[in-house]
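J.: Below you'll find the structures, each written out as structure tokens.
Throughout, read-outs are computed from the coordinates displayed, never taken from laboratory work. Small disclaimer: the values here were computed from a predicted structure and weren't measured. Cβ atoms are built from the backbone, for glycine too; each structure is taken alone.
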Structure P
Amino acid sequence: MENQRILILDFGGQYSLLIARRIRECHVYCELRPYQTSMEEILAFHPIGIILTGGPESVLASGSPRMNPAVFSLGVPVLGICYGFQLMARELGGRVIRGEAEYGKASARYDSGCPLFRELPEAGDVWMSHWDSVDSLPDGFFPAARTDACPVAAMYDPGRKLYGTQFHPEVSHTEYGTQIIRNFLYEICGAVGDWTMTDYKRRIIREIREKVGDGQALLALSGGVDSSVCAALLSEAIGTRLACVFVDHGLLRKDEGDEVEAAFSGRNLRFIRINARERFLKRLGGVTEPEQKRKIIGEEFIRVFEEESKRLGAVEYLAQGTIYPDAVESGTGGAAVIKSHHNVGGLPDTIAFREILEPLRLLFKDEVRQLGRELGLPEPLVSRQPFPGPGLAIRILGEVTEEKLECLRMADFIFRDEMAKANPEHQASQYFAVLTNLRSVGVMGDSRTYDNAVALRAVTTDDFMTATWTRIPFATLDRISTRIVNEVPGVNRVLYDITSKPPATVEYE
């Protein structure tokens with residue numbers, strides 16, 4: 001039996017993925033699809049509800065994004081958010097005008113008679129980000145919320161089960177945002193909350209067995225959370241017909257290759273370690289553009305796996321730990337490419353495998369961790385902070401060289417070592433060092449230096465789609481800086497990045 005489903009039609013909003021995350025948190029399955037999705041595909045999806053996201057365009061502009069207006073006549077509840085709210089109003093006969101800009105936090109007053117705001121206080125903070133405003137409602141709609149600058153901050157038509165909010169309930173800045181989304185799911189769409197990792201584990205193992213049959217699979221194992229959970233999942237599904245290939249591309253952190261081998265070599269699976277440092281560094285020689293780095297690394301991974309599959313013989317399937325944010329950030333449908341993940345947008349056009357298996361492709365990071373616990377993986381492995389597949393190559397700004405890699409490994413080790421010694425309450429979700437492309441003047445041992453600057457990056461997050469920079473105590477930062485400057489040759493300056501995501505991404509490249 002399939003899970004109940006919510007369909008999210010994406011108009012390119014910066015918070016679109018957050019909407020999906022909040023829905024999953026409420027134990028309801030959902031997928032993000034481009035707004036151009038055909039009516040046939042929408043009907044085939046069998047959604048119990050549809051959400052229209054925000055977006056950067058104006059509904060008043062010629063050629064602005066539109067989906068099939070028949071969506072509003074399906075009898076399925078629809079929630080429009082920001083751009084989706086304005087589009088709903090305009091398509092159904094209301095009026096949208098270019099109004100006063102409203103960005104950031106605002107105080108909204110709710111109509112508790114609207115099911116979206118059931119059991120909420122009369123007022124609460126909401127997050128606004130818009131120029132256009134709904135000036136008059138379509139027939140059948142009632143106003144449901146207002147702010148000082150926005151008389152129609154929400155609307156609803158109970159007969160047709162159509163709802164809209166000008167503000168963004170999906171962001172943490174909206175005080176009762178999760179409850180608003182939950183009300184839409186449970187009070188309006190009739191969700192029962194049947195999306196769990198226990199159910200997903202059982203279903204995906206069955207699907208893997210049906211697909212692979214008596215065949216063999218090769219897993220691209222990095223030792224990170226995603227590929228480790230993928231390894232445990234595939235091992236349970238097809239046992240020894242899985243070969244886990246760990247490619248040491250020379251872009252790993254200090255001692256990481258040995259640590260990965262120690263963690264997996266004792267398990268009931270075929271673990272193969274390949275030393276490919278020279279070939280990766282040769283391909284990266286002279287390359288400075290971030291997207292090109294990612295694509296080179298993605299292609300070289302595939303070529304190594306192809307060679308290993310020939311050696312093993314009759315390996316038809318390549319498996320990898322791609323997760324949902326990877327696919328979305330690499331560009332899907334009308335979404336912009338934020339960065340090409342080496343295992344998605346970095347893949348070559350042709351590969352010598354029958355098919356790529358991606359059993360985690362529909363999961364968010366915290367769902368992957370929960371699945372790992374369901375599969376019995378140890379907590380230190382499940383809770384490990386992320387490390388990108390391209391490794392230190394995308395933490396070195398500019399060309400990647402052996403000298404730069406050694407410098408960054410030492411600085412990164414010191415940072416992680418001091419963070420491990422710090423009070424646990426100050427721990428970040430992810431932290432690492434970056435070798436910038438900046439050299440600056442310094443004084444060391446009464447002599448002038450002209451050396452590298454290292455940037456430290458630490459973020460706190462629960463979903464890695466948005467993140468805030470971590471407030472590491474000054475005393476800890478002082479110890480880290482002192483050690484790096486004294487112990488790492490060629491570094492005379494340490495910087496601390498205090499930029500959140502957005503506007504920055506967690507990684508630098």
Structure Q
Amino acid sequence: MHERIVILDFGGQYSSLIARRVREAGAYSELLPYDADIKRIKGSALSGIILTGGPSSVNEHDTKECADEVFDLGVPVLGICYGMQYIAARFFGAVERMEKAETGIVKAVLSNHPLFYGIEDHAVFMTHTDRVIAAPRDFEIIASTQLSPIAAFANDESRLYGVQFHPEVQAVADGIKIIKNFLKLLCGLSLDYSPKSLADGLIKDIALTVGSGRILGAFSGGVDSAVASVLAHKAVGDRLSCIFVDHGLLRKFEADEVMRFYHDELGINIIRVDARERFLKRLEGVVEPEAKRKIIGEEFIRVFEEEAKKLNADYLLQGTIYTDVIESGTKTAQTIKSHHNVGGLPEDIGFKGLVEPLRMLFKDEVRLLGESLGIPPALVWRQPFPGPGLAIRVLGEVTEEKLELVRQSDYILREEIKSAGLLKELFQYFTVFTGIKSVGVLGDKRTYDYALAIRAVHSKDAMTVEAAELPYPLLKRISNRILSEVKHVNRVVYDLTDKPPGTVEWE
């Protein structure tokens with residue numbers, strides 16, 4: 001990396017979106033805790049710093065603070081929302097609590113400052129209860145709204161900037177332009193970052209980490225583990241052995257498809273381990289989602305450890321991506337849900353270390369990297385499937401009977417989505433066993449059976465998703481097939497929830 005933007009996370013709900021927007025603009029970004037060590041912040045190729053929003057107030061006695069040296073590194077600093085208020089307070093401006101919160105899209109008056117170059121739509125997205133009422137000395141006010149007379153400021157000599165609004169939120173059409181202006185015009189970046197250019201460096205990193213050791217690859221069949229495995233294979237060759245754990249929580253025909261695609265067609269050394277009985281036994285009586293995830297994560301590791309002993313493997317390869325890391329919780333961000341390969345890992349793993357080449361990449365970046373490695377598009381753009389599998393699509397206790405209802409209904413859904421030509425339009429689509437029973441009628445007789453939910457979403461990176469508006473005739477056809485072909489189901493519902501406030505999976 002010759003250009004790197006550090007984003008200091010003060011716990012804002014949009015912090016990860018800022019990281020996404022910076023990368024979309026063409027610069028590599030790294031999301032760090034607000035109080036990260038200055039050496040870690042400085043790192044290599046530091047080109048600029050962004051301070052995120054957050055729930056704190058700069059007027060509280062225990063307000064969150066970053067290292068003072070952040071402002072002495074000689075690179076531009078942009079504060080967003082709380083980040084702007086923090087800069088104001090840090091340089092002796094003034095911040096006060098508002099009588100009425102400013103929320104939603106509002107019109108702003110923008111100056112001709114370079115930060116706003118080319119901005120045509122002056123709509124900005126606000127969500128704050130504190131505001132700057134006095135800019136620090138030598139700071140120019142460059143934007144205002146009705147409720148926030150100081151909605152943005154700048155000190156070009158000190159290279160310090162602040163915006164009270166959130167340019168990273170997609171609801172604002174020109175928001176990405178503001179981020180690009182900061183990166184290109186104020187930080188002087190070339191904006192030439194692309195995940196496709198990372199392959200050689202990642203391969204070298206794997207080879208350096210492993211040395212002469214052997215790698216055991218945790219292979220699920222999804223794009224993340226596939227791309228990680230191809231990178232590792234290029235790094236260490238036949239010293240990589242991949243383990244595909246058939247844990248009994250897979251979709252219909254999933255295990256056979258994985259082996260045919262990756263083992264037979266791509267030539268990756270994959271060993272299939274039948275662990276269906278042991279996983280289902282561990283999940284008996286377990287209903288809490290986090291408990292399920294942790295049990296599955298631990299059991300995965302135990303299977304890998306057993307296989308590693310047979311293969312004399314030293315390192316465990318995982319397809320962990322940045323979304324997994326962020327959602328599993330950080331010092332500044334609440335745990336949304338523990339991913340089996342991050343928060344679900346036991347502390348005592350029986351390997352010298354983990355190899356996670358994709359840990360700092362988002363899902364769409366992994367796909368682009370996969371294409372650059374020559375992986376067929378049909379495999380690269382295959383819809384994501386969670387590591388815990390159907391266990392988190394069965395609400396409540398997991399049983400083979402419930403799993404079979406999900407397998408059959410999910411297969412029908414996938415057939416119909418493919419037939420409708422929507423495979424590339426949708427990020428993810430699946431069915432959920434809700435555990436809810438309701439009264440119905442079948443053959444003039446009363447039934448009391450289960451309700452299944454259909455979920456289909458659009459997304460680029462899994463950090464935010466929008467519920468897909470599937471054509472009504474298609475939904476009706478899917479519902480009719482499920483009701484007629486899957487026993488013990490008498491009701492089908494469609495999930496219209498975006499993320500946030502929901503998540504992609506129900507558990």
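J.: Output the label of whichever structure in P, Q has the greatest value of distance in nm of label points 7 Å out along Cα→Cβ at positions 94 and 358. Kindly include the intermediate steps, with their values, before the conclusion.
T.: Working: P: 3.6; Q: 5.3.
Of structures P, Q, the maximum of distance in nm of label points 7 Å out along Cα→Cβ at positions 94 and 358 occurs in Q.
J.: Something else: With distance in nm of label points 7 Å out along Cα→Cβ at positions 30 and 118 derived from the coordinates and found to be 1.8, which of P, Q does the value describe? Mind dumping the intermediate values first?
T.: Numbers: P: 1.8; Q: 2.8.
This value belongs to structure P.
J.: Right, something else. Suppose you compute mean count of other Cβ atoms within 10 Å over residues 158-165 for every structure in P, Q: which one lands on 21.2?
T.: Working: P: 21.2; Q: 24.6.
Derived from the structure labelled P.
J.: Quick check: 0.65 is what I get for FRET efficiency 1/(1 + (r/R0)^6) of positions 14 and 46 (r between Cβ atoms, R0 = 25 Å, to 0.05), calculated from one of P, Q. Which structure matches?
T.: Working: P: 0.30; Q: 0.65.
Label of the originating structure: Q.
J.: The value 6, 24, 26, 22, 14, 7, 1 for P(r) over Cα pairs in 5 Å bins from 0, in percent, for residues 134-173 alone was derived from one model only; which of P, Q is it?
T.: Q
J.: Distance in nm of label points 7 Å out along Cα→Cβ at positions 110 and 270 was computed and gave 4.8; which structure, P, Q, did it come from? Could you put the intermediate results ahead of the total?
T.: Values: P: 5.6; Q: 4.8.
Checking each candidate, the match is Q.
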